Structure I
Amino acid sequence: MTIAVAFEDSTPRAEALARIAETFKACGIEDARREAGLIFCAASGIAPIELIVAPQAQVGSATSRIEEFAARRAVGEPLSRIVGKREFWGLELAISPEVLDPRPETETIVEAGRSLLEGLGEEPLRVLDLGVGSGALICALLVEFPHARGVGVDISAGAADIARRNVAACGLAGRAEIRVGDWTSGVEGPFDLILSNPPYVRSGDFLALPREVRDFDPRLALDGGTDGLEAYRRIAPEARSLLYAGGWLVVEIGAGQGAEVLAIVEGCGFVDARIEKDLAGRDRVVIACQPA
């Protein structure tokens, strides 16, 4: 479906912005005026303040690009996908249709990992990111720990390419290896920390996801099987053989999955397992320790 948003090069910015906002509102986009401003600035390259100080300036040569961006956002495509990048943990990361769009709540994994490792000082830490996607988690942790090295694994070659691109852009190419693989197959430990934001959406719930997720994130990174727990059943036992004694597993979880994922990791022999909440107060990650 295509939704046209059209105006002339001579159209004043304020008028163009109003038309975009009206279209977005009709399409069910929340906070349509704000979204219109974000799209307008991203497409035209101007700062938001210019919409305030020069609202009657003509749109000019940016018209076609603004129209394209607005039409894509009108059908639900997130701005991050349109511009091909997302800020995560203060890093600007490239994204593509092959990777999950890293969202702010997933920073809870990074915060948990940092808290677990920060007492180890300048030791040569090793970190493993399973289902590396864009590389958001491994990049964030390696930036936090300059003496750490990491391995990221993803079954998607396209995702691995994006992760390598982001690792290089963050100046981490010498400390991170990105592989294509099926979870831990072929990975050699031991590691101090294993991270994962695995697929955890129940297959039957997929169509009920918000369209920004359902239509634009790769299903491979979302669909966790009938009960949403297939990935945890793979990761937990395999992680046991790859962690140092006293090492940690940190995984993101979906709504209502905390107790079930705790049961999985504890059933595999992990200890000190617990749930951490995100900034919104929702259960977000499960942390579990390899017995000493």
Structure II
Amino acid sequence: MKAEGATTDGSLQPLLKVESLVKLYVKRNLAGVREEVRALDGVSFAIDPGATLAVVGESGSGKSTLASCVACLENPKSGSICFDGRNIVAISERHRREVRPQIQLIFQDPANSMNPRWSALEILIEPLVLQRKMNREEMKRRAYRLLDRVGLPSEIANRPPTELSGGQRQRLAIARALALEPKLLILDEALSAIDCSIQAQVANLLMDLQTSLKMTYLFITHDLSMAAHLADEIAVMSHGRIVEHAPTEKVLRQPESETTRQLLKAMPKMIRPALPEMQQ
């Protein structure tokens, strides 16, 4: 028998494979003329099950547009997004609704996606209610297990997100994303809005969850140092294109694009890898 996620020849089949993805937006310039903007311009990459790909780039490089397309929140102009063997660009909206629970997106500020009047328990139960597969008591038990899994005390269950710290809200967002047992987590600048000391704690939580749950991550960030900490591979984006994609160590020590070199220069010196003189 072939292993789960393997092809017929025994090689590993990517959980996510994006090919030649193009996304256009139309905007008006200062003269009022409509212009097409290529937010994504032929983006291609793949992520194996249980791996982390970090997509790194400055604001406006197309990272968040990529996240929205992969999460089935926006439709690309062309190209394919194969998730677990299915091209989710080509399937019907009904079938796409079946796929969405398996791909969960966590944003920079989770408070914007949480009802401020709900308790943490209600926030965790909401996705379970929509699935209609459990009774109320089963959902509550699942919610408390999720709180424990992400390192939150059960006492916060009855508190609204407005009474939680930034780090606690991000842990709650991770717990909610895990409620439907997804295969892929997309983290769109999910660590950038919290303090550095808390960033490290949440990053370690993500790595622990990856090990225990065999999670696959698409990590969207402008922070190359955090990408280096979390990712197996790094893809660097600029103006809607991937300008460099390689294993993390190679990107850090042998950068090929000017965009990557500029991102490396922005890293704190204490964690910046030693680079050949010509690349500094």
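Name the one structure among I, II that Rg and Dmax of the Cα atoms in Å of 19.6, 63 was derived from. Label of the source structure: II. Among candidates I, II, the computation of FRET efficiency 1/(1 + (r/R0)^6) of positions 96 and 208 (r between Cβ atoms, R0 = 30 Å, to 0.05) that gave 0.75 used structure I. Once distance in nm of label points 7 Å out along Cα→Cβ at positions 176 and 256 is evaluated on every structure in I, II, the highest one turns out to be II.
Quick check: 12.6 is what I get for mean count of other Cβ atoms within 10 Å over residues 88-95, calculated from one of I, II. Which structure matches? It traces back to II.
Output the label of whichever structure in I, II has the greatest value of mean count of other Cβ atoms within 10 Å over residues 48-55.
Values: I: 12.4; II: 21.5.
Top value of mean count of other Cβ atoms within 10 Å over residues 48-55, among I, II, belongs to structure II.
Assuming 23.9 is mean count of other Cβ atoms within 10 Å over residues 168-175 as calculated from a single structure, say which of I, II it is. This value belongs to structure II. Supply the structure label, taken from I, II, corresponding to FRET efficiency 1/(1 + (r/R0)^6) of positions 120 and 152 (r between Cβ atoms, R0 = 25 Å, to 0.05) with the calculated value 1.00. It was calculated from structure II. To which of I, II does the computed value 22.8 (mean count of other Cβ atoms within 10 Å over residues 248-255) belong? Corresponding structure: I.
When FRET efficiency 1/(1 + (r/R0)^6) of positions 16 and 200 (r between Cβ atoms, R0 = 25 Å, to 0.05) is calculated for each of the structures I, II, the largest result comes from II. Assign the value 23, calculated as relative contact order in percent (Cα under 8 Å, 6 or more apart), to the correct structure from I, II. Among I, II, the structure yielding 23 for relative contact order in percent (Cα under 8 Å, 6 or more apart) is II.
Throughout, read-outs are computed from the coordinates displayed, never taken from laboratory work. Bear in mind that the values here come from a model prediction, so they are computed numbers and not experimental data. Cβ atoms are built from the backbone, for glycine too; each structure is taken alone.
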